[in-house]
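Novice: These are the structures in question, set out in turn.
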Structure I
Amino acid sequence: MVQIHNTAEPALHGLAGGPVKVSRRAQLWKDIKKSKHYYFMMSPYMIIFFLFTVIPVVVSFGLSFFYFNMLETPRFVGWENYSRLLLGDDVFMIALKNTFLFAVITGPLSYIACFLFAWLINELSPFVRALMTLVFYAPSISGNVFFIWLIVFSGDSYGYLNGFLMKIGVLLEPIQWLQNEKYILAIVIIVQLWLSLGTSFLAFIAGLQTVDQTLFEAGAMDGIRNRWQELWFITLPSMRPQLMFGAVMQITASFAVAEVSIALAGFPSVNYAGHTVVTHLMDYGTLRFEMGYASAIATILFGIMLGTNMMTQKLLRKVGE
């Protein structure tokens, strides 16, 4: 009886919580050893991601509390960079307003356009689908795309838009489209929308190809009667991962607009009409070398992107409910 009591006591002690932690660690280590080849294959990407993404983000956040000009030793200034940025930098306020306009207009429109075009193209034959996918995706990988738009919006009478409007009698003299602050923001938004059929578009095409066709037959038996109901209750819930990925990509692209603005309107643009948070970051980070101040700009932009992504993912989880 005594021996039985002694052997049972460690088991009761284990139920109280002592050895449970050890067993969980052992189970975790056992799972890692069992799947070690997966971790080995993931390790190159994880190492690169940690070295060139995680560490720079953490260092940038820490550096935002310092004054650092790349020559002198960093000097701790606390919240001075943030107070200067939010309370004393009028150009940043212009850039923030322009960035939010870009995000509000180009983000949802490009996201919806990516899905609609992918949905329509998916109904075509395989050969035509492949051809149309290339046609729609080509602008996002074209190297000379800005050169085309510079010709379209050229400020002389040889510009395509000026020439067309003068020919039909709408204009009497050419307009300096890219030098007039009234038009710069609208033009950059148009070009950005034209370039938006990129990675998200391909992700949606791939997601539509993986939808189980038997679900449509089951849906018809359950009362689904038209394509819109199929889209909402079957197609969209079946491709939630692709929808999440597309949302992250489109939000990131809409908040990180810089290249289009610089190529079309210059750097800086007239009266900062095309100025964005990223171009403001480039100004202080690559021209003025105020790395602490630039890190504060990057931290605020990162926080805005993170919050917007979390809100969008929460909304996408309700699709099909």
Structure II
Amino acid sequence: MHAVRSDGFSGVERHVATLAAAQCRVGHAVIVIGGDESMMHSALADTSVRTIQGRTVTEVARNLRRIRRADIVHAHMTAGELAASVAATSPIVVTRHFARARGATPVGRLSGVVIRRRVGAQIAISRYVADRIDGEATVVYPGVEPVATTSVDRRPVVLVVQRLQPEKSTDVALRAFAAGAPSGWTLQVVGRGAELPALEALAEELGISGRTDFLGFRDDVPELMRAASALIAPCAVEGLGLSVLEAMAHGLPVLASYAGAHPETVGLADDAQLFAPGSVEDAGAMLARLCTDAAFRDGYGEQLAQVQRADFTPEAQAAGTEAVYRAVLG
């Protein structure tokens, strides 16, 4: 039984849905509490996974108390972990999605004390996260479904897919595009957040507003990835980067900061394009090559697709997660 206190459907919720579906395919009975009800149901429509609302800590805890037949409760994010710690009677496994210790606030610190007493094991989504959280963790990489990359008609488009928050460094992507992308290329920024007005102003300042599209939230990101020619992932504190894995699955060349978990994903390709965090000069030069050298671009994209198929599949994620469950259950 997965528990996440959420009424949305972003990276963590998609992570839960992908893992739940993979677990179902190998024969487990799975229940998911939390996430946007309609989107979670839609994501799991082809499975027998049962979905239940979990919009508040109280609602998650109430549903955990009501459904007592789980062998394992698998909690995600602090609020979900807290609900599981106070309500679940089954052994608890948690996945740590962010590279920081619990307890940014007094409530968070108190929650951490409660959670640590109940948790049987922790999973981290990357080595980068595992090295920065409180307590020991087993690294189990998230997976995404492989995608056919043949006969793709790519356009001169560079993508950015992430929340528009300061820690994501979206401004670096805009500056790199201004420095390295030839005329005729377009930048598409998918995501929403508090940084949007400042980024729109920056595009004007850089002289790229006429070829920069701020698309907001989109539910057709796979289609955008199939049509684009590159993706920039500038965040220096990325716990993993689900959009990066999805780009790799599509054979889409990724230009990423040499920070966070990017060396564990993009960095596995022979021609990995990793720039010094925040370095517009490095990122611009790498982007210029990707834009102007189609043969290099295609070969690099195929390398990334091969890395994804080898190391970042839902099946591998489900198997690694099951090993942690069995260790907890003895």
Structure III
Amino acid sequence: MSKLPKFDFDPHVLVGLDTSDDAAVYQLTEDLAMIQTVDFFTPVVDDPYLFGQIAAANALSDVYAMGGIPKVALNIVGFPNCLSPDVLSEIMKGGADKVKEAGAILIGGHSIQNDEPFYGLTVSGLVHPKKIQKNYGAKPGDCILLTKQIGTGIINTAAKVEFASERAKEESYRVMASLNRKGKEVMDQFTVHACTDITGFGLMGHALEMAEASKVTFHLDSSSIPYIPESLEYAELGMIPAGAYANRKFQEGKVDVSRISTAFQDLLFDPQSSGGLLYSIPMEEKERALEAFEKADLDTTVSCIGEVRELEEKNIILY
């Protein structure tokens, strides 16, 4: 990214490359801004329809993380000649159904021939310029709130070698395919100081981005972090995706995980496909927010997983 050409300053760009946020935001009028994002990946599950749902939910999540509402989506597809067109049809149907669920419109896209299939979306959303949620701004004393359980990367790894239980796979698929729409709608009622979504860098990586950008330290309570139960068991057996090791290597100098087991550390670095939203909100709003989430009846587990503190030697401390 450092080698990209620099563009002239445009005051309408409210969120750009500078903060590594989840999406770009461009102001259209005094009361309206456009959120723009793109995301795609190769299959994380065998079922093509489910894969389409997960990939679409993942792409739509960036808009929710910025506090916006998805409006328009375009398909991005890579597909090999050796597979049946029926497989592609199912992938795109899964994506289209998830876009409909989000209340957005799918209006086209682009495809190429590729040796390995991939699928995703570009998404445009809308937000009021004064209601943009950024990945920085967390304040000491805030509650750190997570809207989905983690562990899907480990479950997917176990599933590839036919080791994962049906129960574990079912929960993992439900978590990944679940839109972050309800979570965003619940948090519209509360004060959001910072927000991001949990994807390929894992809970640790995205929490670290938020803490670093906010110039604070996150104290995370490992006993409060929701996870798919079997994922810890599989981590203890060494079923760790390669991305978790890369995440650990990149992040380990800025986090203190010495107080927790190696297997749970692996869970924290586990890359997530279409993970939850991570919020920093005033601690005095925590109980009301958790009550609101309970009433909203999400398909996922929501928890306050820690507290924001003044900046210490490490940006993340686990206990």
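Every read-out reported here was derived from the displayed coordinates using simple, explicitly stated rules and does not represent laboratory data. Computed from a prediction, not measured in an experiment: that's the story for all the values here. Cβ atoms are built from the backbone, for glycine too; each structure is taken alone.
Novice: Looking at structures I, II, III, which one was helix-only ellipticity at 222 nm (-39500 (n - 2.57) for each DSSP H run of 4 or more, over all residues; to 500) calculated from, given that it came out as -13500?
Specialist: Going through each structure in turn, the value belongs to II.
Novice: Further question on the same structure: Please state which of the structures I, II, III yields 23.1 when mean count of other Cβ atoms within 10 Å over residues 122-129 is computed from it.
Specialist: Considering all the candidates, the number was obtained from II.
Novice: Name the one structure among I, II, III that mean count of other Cβ atoms within 10 Å over residues 58-65 of 16.2 was derived from.
Specialist: Going through each structure in turn, the value belongs to I.
Novice: Here's a follow-up. Quick check on the output: 0.95 is Rg/Rh (Cα atoms, Kirkwood Rh), derived from one of I, II, III. Which one produced it?
Specialist: III
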